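A.B. asks: What follows are several structures.
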Structure P
Amino acid sequence: MAIAKKAFVWGLFAAGGTVTAFVFPVLIALFLIVALGIVPEGLRFENIYAFATNWVGKTALFIVISLSLWHAAHRLRVVFHDFGVRMDNAVANAVYLVALIGTVLTAFYLYKI
């Protein structure tokens, strides 16, 4: 992998790890609260839908989902390497392709909302 690609992938990995570390625990806690039957006003369907249809909400959702996908892709690449799979180019192409497809699908579905 060339230096320019490596810096880009590492940047997405670092940003995705940071976003995932800060946002996902909050999302898990909120989903647990809702699963217990306690639905705060801000988590009602109408409010979530209004957030997801606003351009600010779409941008925030896109950033969280896509950066998490890129973080997971790079982490999975490292896990394959740790387990002894030495086909680094094939693994890198596969996991980053899945992250790219997920990013494109995220943009598409957020656009359709």
Structure Q
Amino acid sequence: MSIYNLMKVSLDATDLRGKVIANNIANANTPGYKRKYVSFEESLKGKMEDKAKIEVKKDDTSIVREDGNNVDLENEKVNQAATTLQYNALVSLTNTKIAMMKSVISGR
């Protein structure tokens, strides 16, 4: 997998993770709702030549409240902040790689 493909897939996964977290936060008071999360990094390990899978999975392992909802609002907010930082770092890295490529192509 080339570095550009890896960055693209990572940006896609981080974007999806942000949407899933926002959905979890929106459903924090929905009885019976089970939080979802994005699984990406686990599938990436040891598969640099293959395409990594981005999967949305349901967390059935924990129940926080009596109504069956397992969304922990504090945890989701922390995850949202971490995802935003990761996305911004990936965008910065991608912009740097593109600027370096432009510099090489233009001969400067």
Structure R
Amino acid sequence: MTTFDDRERGEELRFAKGEEMLFRIHARRNRLLGVWAAERMKLDPAETEGYAKSVVQADFEEAGDEDMVRKILGDLVSAGVDTSEAEVRSAMGAKTIEAKRQLMGEA
């Protein structure tokens, strides 16, 4: 019976670590995406930092990435940057890969 309990605890621990890593990847991706968008909007370094933080916070509005796409796209268009939803989604994919690489390098 203890072998089963040990296995169950191990699986729960592995699941929890996986979920934590996904959360960290998404948070890092969102920050990187915020920096990318800020550069496109030609914000200065202080504004870039603040904007990147606002992008990370915006992800908590609803589940999924749609809130992120709407925010980034809306902000870019408001700033007069010529862009599209496809470009934002492409950047999001690239920043996800970059975030994974960064976090794997830290581990």
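Derivation of every value follows stated rules applied to the coordinates shown; laboratory data play no part. These numbers were taken from a predicted model, which means no experiment stands behind them. Cβ atoms are built from the backbone, for glycine too; each structure is taken alone.
A.B. asks: Among the shown structures P, Q, R, from which was the value 3.9 of distance in nm of label points 7 Å out along Cα→Cβ at positions 73 and 97 calculated?
C.D. replies: Value 3.9 for distance in nm of label points 7 Å out along Cα→Cβ at positions 73 and 97 corresponds to Q out of P, Q, R.
A.B. asks: Now a separate question. One of P, Q, R was used to calculate distance in nm of label points 7 Å out along Cα→Cβ at positions 41 and 89, giving 2.3; which? List each step's numbers first, then the result.
C.D. replies: Details: P: 5.9; Q: 0.9; R: 2.3.
For distance in nm of label points 7 Å out along Cα→Cβ at positions 41 and 89, the value 2.3 is produced by structure R.
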